[in-house]
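*Asks:* So, here come the structures, one by one.
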Structure I
């Protein structure tokens, strides 16, 4: 829940110019009230627009909710689904996340499916089972081939906004497990699946993280609010 019209304009002006020659794909996901402003500021650039969540419902009496079709109408290409803060603060369960994933694709959006474990789950050795169950909940609803038109982001809850970061080896292990889970169902989908790491990615650690075999990019949090930090991460992704 960050942003203001003036600061948005300054940040995006720096980003649009800074990523013009980057080989990596870049998207920004602002809060709902700024989607129109950000869409205008990104027009003609290589930076794609996304949203931070959506309703699992296509329409109806759900005051305060935003439907996928509404996001598409504002030019969104991506939408986050199952972000750790939505799961922990707003009690979104695996079933609701799966329904939101399906709703996103029905609206022509590319869902960025977020999965990850809490600190207690990691310390109890449950990381693999928790992440696998979160992935399975979606696959059971939409089928594995739906992942060919999606992105997955591994974001350990214990590393979100805490300053803690999984080591490159820890992150790679989970990314590899996600890809193996998908490969067991469809090797081609697994090979083409983009799996991002999201957990206090910074300019200082991005290159080491992105250098891992199964880490295809980053889901950036606080560092995305500082243009030079975000651009440095984009350069690392190159």
Structure II
């Protein structure tokens, strides 16, 4: 039994899922993986099911009906991980924008360095570590994080990062059923709540590389939710 679980949410990731799973299992730390698939019509879950026999008791699959959003997929995975008593739960994308080699660094930031949450940050100290993004998307992401930091006062450079390690007690403290946002703003809300509860958050500098295969899930509605959602979140503070 590993003490660390990597959650990978998927929707139409057949080009990436097998490779990202095997790359994760090649790391020196013995991570477990939970794939949360939103009924991908391209057969992503079938690929995972075949791999489970190759990696028994290390690879797990939760299949959901319909496409319900990134935030709800992670919440589903968080609840599963809490039930299974994993001590460290890590969010990671399927498309290699997050390098599996950095998993151990996020894990160690919590396990060995005492952080409650560690964030794989693209913008530590305002240094930009992003590869293959066009300038429009890069500026949108960078200034969105600056905007969130300004509005919420949360002391993080990369507030929208989706490469995050959580200690289980943080997820147990946060009321997951009361998370409001399901898209881009989900990442912001989770960090904001952890910070408001007094948990320590450490940023770990990583290089973010845009996907080479598959289709990005980013759209205007997700960005709109993030930009206007943080104002509501700041005004209302932390729900009881």
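*Asks:* Here volume of the Cα convex hull per residue in Å³, for residues 90-209 alone has been calculated and equals 105, so which of I, II was it run on? Write out the running numbers ahead of the final one.
*Replies:* Values: I: 114; II: 105.
Structure of origin is II.
*Asks:* Taking distance in nm of label points 7 Å out along Cα→Cβ at positions 178 and 194 from the coordinates of each of I, II, which one would give 1.9? Intermediate values should be presented prior to the final figure.
*Replies:* Values: I: 1.2; II: 1.9.
The read-out comes from structure II.
*Asks:* Given a value of 23 for relative contact order in percent (Cα under 8 Å, 6 or more apart), point me to the structure among I, II it was derived from. Don't jump to the answer; show the numbers that get you there.
*Replies:* Details: I: 16; II: 23.
Derived from II, not from the others.
*Asks:* Work out FRET efficiency 1/(1 + (r/R0)^6) of positions 74 and 202 (r between Cβ atoms, R0 = 30 Å, to 0.05) for each of structures I, II, then name the structure with the largest result. Walk me through the numbers before you get to the answer.
*Replies:* Details: I: 0.50; II: 0.90.
Going through I, II one by one, FRET efficiency 1/(1 + (r/R0)^6) of positions 74 and 202 (r between Cβ atoms, R0 = 30 Å, to 0.05) is largest in II.
*Asks:* Mean count of other Cβ atoms within 10 Å over residues 34-41 was computed and gave 17.1; which structure, I, II, did it come from?
*Replies:* The value was obtained from structure I.
*Asks:* Okay, moving on. Of the structures labelled I, II, which one yields 48, 36, 33 when Cα extents along the principal axes in Å is computed from its coordinates?
*Replies:* II
Read the figures in this text as sums done on the coordinates, not as results from a lab. Because the structure is predicted, anything quoted here is derived from the model rather than measured. Cβ atoms are built from the backbone, for glycine too; each structure is taken alone.
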